[in-house]
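Visitor: Take a look at these structures.
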Structure I
Amino acid sequence: MRKLTAFLLANLFLLTTSNVAVFAQAKKTNDVLIRNATVLTAVRGTLENTDILIQNGKIARVGKNLKASPNAQVIDATGKFVTPGIIDAHSHTMMDAVNEFSYSVTSMVRIRDVLNPTDIAIYRGLAGGVTAANLLHGSANSIGGQNTVVKFKYGHPVEDFPIADAPPGIKFALGENVKRTNFQPQPGQPFRYPRTRMGVMEVIRDAFLRARDYKQSWDEYRAKVAKKDKTAIPPRRNLELEPLVEVLEGKRLVHAHGYRSDEHLNLLLLADEFGFKVATLQHGLEAYKIAPEISKRGAGVSIFADNWGYKLEAYDSIPYNAAILWKNGVVVSINSDSDERMRRLNLDAAKIEKYGGVPEEEALKMITLNAAKQLGIDKRTGSIEVGKDADIVIWSAHPFSVYSHVETTLIEGETFFDRAKDMQKRDGIQKEREALEKLDINRPPASGGTSPKIPSEKRQADRDDAEFGDGGNQ
């Protein structure tokens, strides 16, 4: 009990001295009025000299000369631009684990179980206008874990992050990462199956064959129960196959990592075979080659704007990928797959306008409304419309300009990033850092400091590892 109390006190100290408290403990008000902005709605064009009234976290009105209650927070946005919050359709931010490497099918694991609400990347994302993200399992598995769609409510309890009514999803993956092209097992350990591209497809097909049989066994059981058959015995639950049954039933979205167009086409054909739909082809750097096939099946594509050349699979990407897909009627989003690139998605959208002549609003949709559509949350966010969540970003200049920066980021009407307050706090944080660095325990031994004591829990963990003899990976 004493250890638990010490742990809680230590973490309370960290929370009260970190950016979580410094920047994100926003005072929530019922009404917010943003005045006289240039509003890029992402659905109904650009509105000049326009006000946005927010009430109870929702966009209540959009128009000119709007009135608010006397206690409303008023933000003067004269000369500034307002957009919907950016949605990153492929992210690994705030995750304490990314890949469950052990099996090629790990549909039973959940990203929801490894969320870290104190990850500083969340705050940095807010500083770049990102309000929501699709948190995906990694790409080491043919069928990976279950995703979580979140809003970046930095400073709130972790329970506030997931979007409750977002459709559940799951990560699939194809290609080099799955067949472990660059991975070497420990001496004496075998390679994990599959090792080829055809093996990857076999693993996915086999999983759906098993899921189809599992579904049938439950259908038969429920039919017996409906007939009040007393001999009905429920099948044994299978946590691996349950999410795949949801895919077959159209209740869980498939987000499929892949680079090569032949691999993505193979997955689309396999989906045809089993009667399910692929929600998004993730990365899809060659998706322009099969744009008509993607459009015909109603799948979306979530791409990089210009990040390629880092491995052979990415060799055939071109800057006109998004434009070709858009012209074929495909819903396209731009993702980051990176804590750092996430803060520059506005500029990635600008590149789409440059390469291929995609109209400004359509390019903006690729980081807002289109991503919301791919994640099934477009009824509540992704555009500036009356009745939607007030997930809004105020920019110093046009968001497609390299000279623009975020002034304020709001989620459901609550301010989670305020540049002016951020600047005010920086001197205090620097002084706190300098004070901590002067403490003896934080000085390197070469300059007179002493080595920190190793916590007893760490010593116990070392003993446990030694007993396993392999780092504890049994």
Structure II
Amino acid sequence: MRVLLVSPATPDTFWSFKHALSFIAKRASFPPLGLLTVAAMLPRDWELKLVDLNARRLHDKDIAWADYVMISAMLVQEASAREVVARCRTLGKPVIAGGPLFTTGYERFPEVQHFVLGEAESLMPELVADMLAGRVQRLYRSPQRPDITCTPIPRWDLIRMQDYALMPIQFSRGCPFNCEFCDIIVMNGRVPRVKTTEQMIRELDSLVAAGWRGSIFIVDDNFIGNRVKARQLLEAIIQYREKKNVPLVFTTEASLNIVDHPELLELMARAGFRKIFVGIETPAEESLLECAKVQNTRRDLVAAVRTIQKAGIEVMGGFIVGFDSDTPSIFERQKEFIQQSGIVTAMVGLLTALPDTRLWQRLQAEGRILRESTGNNLECVLNFVPRLDRDVLVQGYRTLVKHLYQPRVYYDRALCFLREYKPRNATFWTWREVMAVIKAMWVMGLWSRGRRAYWAFLGRVLIRHPRAFADAMTLAIVGYHFRRVAATI
């Protein structure tokens, strides 16, 4: 059996990091973990190919080679996914589609023959048997959430690791919180399911054995959803890094209540966690209460962010405008909070009603849903009727994002972060990182808008924060990407 696994292209968004990747000679941020894991569930004697459209082109000969084409996609990849499906249909190849895009909206794809809805672990044995028998069904849907301690190690051999900036692994699925706008609990549930510590160490070993050295993204919905298991894993990672003496560093997603557990935060820093993405959403308490973001309420949000920064971990923040409780002052409040907290990487988006979320259900009951979400809030397309005037909301959002990524504003925020940041470990430079710095100085220091602000920023860093120079250069490169993206909004 020949199976082609395809990951559609991601458009140019904040999360694509497209304009930063060119500095480090990488094609994409990280490979498609879902497809690599599904590949590991297929029989070992099958012939497999994986094409990630963020890293390489899909040729007709790739499609013609396959007996089946498996596609996994997120909402934001819909346009590319439809193009792939159309090419497969032209060439007469059956498609088996899965992932969030299809799980919450497969009815919109009548041209796709087969779907795997939800998590794949418990469905793959039946699907494989049906593929062998030539009787693949239209729908496969698991009645329960699988035990992920049975999830195999991803098939790293199907990708070129040098194409990517990060390698992804997963420790847990699910989040104990119930934020109204979030589709994580729709897809993965509110009871976090975790892999064993031994299982995770084997996955790290598999990456090291495959030649990976560098950053690893633990792609959990909420890394501290199960704090007991997270603590056990962190202790094991600390021992693993000391034993193996490999330069692995980590990024993950976690809820802000990590600051209520200082011993856990300390373990994360010791284990090599350099960045945490946190859903801050808004400094407006009334909007946090509206969307049930209870973990962020009744606390000093700026102080919470600085607690993480002082532990030696950068906070990447997610922010939303467009809640029913928002007033026209929300844009200025967001701007002031983001600058004051020193959250350099501030992902600001328009509120969107994702399929099957509590927000979607409420707005649908109120007759306020207009269309499906595109998954890309940078398009400034609201899929519901907001309480705030639509033009005020969209224009306010555009103005806010463009302001945040003006060179001088961005570098001031970076310096604010560096004043609080206490890096734990010295940075060892590779030739690739040295070349990235040289290219950054050429592009941003000589030819881009904001070059004066760039040199002023580097000068202040060298004088006041020399130990964090590598971090500052990374922030400058990432900021260049955000500035390019913000210009298109």
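Visitor: Can you spot which of I, II the value 12.2 was calculated from, given it is mean projected area of the Cα convex hull in nm², for residues 210-401 alone?
Guide: Source structure: II.
Visitor: Next question, about the same structure. Suppose you compute mean count of other Cβ atoms within 10 Å over residues 138-145 for every structure in I, II: which one lands on 12.0?
Guide: II
Visitor: Computing mean count of other Cβ atoms within 10 Å over residues 130-137 for each of I, II, which one ends up highest?
Guide: Result for mean count of other Cβ atoms within 10 Å over residues 130-137 over I, II: largest is I.
Visitor: Here's something else I'd like to know. Taking distance in nm of label points 7 Å out along Cα→Cβ at positions 274 and 434 from the coordinates of each of I, II, which one would give 6.0?
Guide: Among I, II, the structure yielding 6.0 for distance in nm of label points 7 Å out along Cα→Cβ at positions 274 and 434 is I.
Visitor: Let me ask you something else. For structures I, II, calculate relative contact order in percent (Cα under 8 Å, 6 or more apart) and state which one comes out highest.
Guide: I
Visitor: Which of the displayed structures (I, II) returns the greatest value of Rg/Rh (Cα atoms, Kirkwood Rh) on calculation?
Guide: Answer by largest value of Rg/Rh (Cα atoms, Kirkwood Rh): I.
Visitor: Same structure, new question: When helix-only ellipticity at 222 nm (-39500 (n - 2.57) for each DSSP H run of 4 or more, over all residues; to 500) is computed for each of I, II, which one produces -12000?
Guide: Traced to structure II.
Where a number appears in this text, it was derived from the coordinates with a stated rule and is not lab data. Quick caveat: nothing in here was measured; it's all calculated off a predicted structure. Cβ atoms are built from the backbone, for glycine too; each structure is taken alone.
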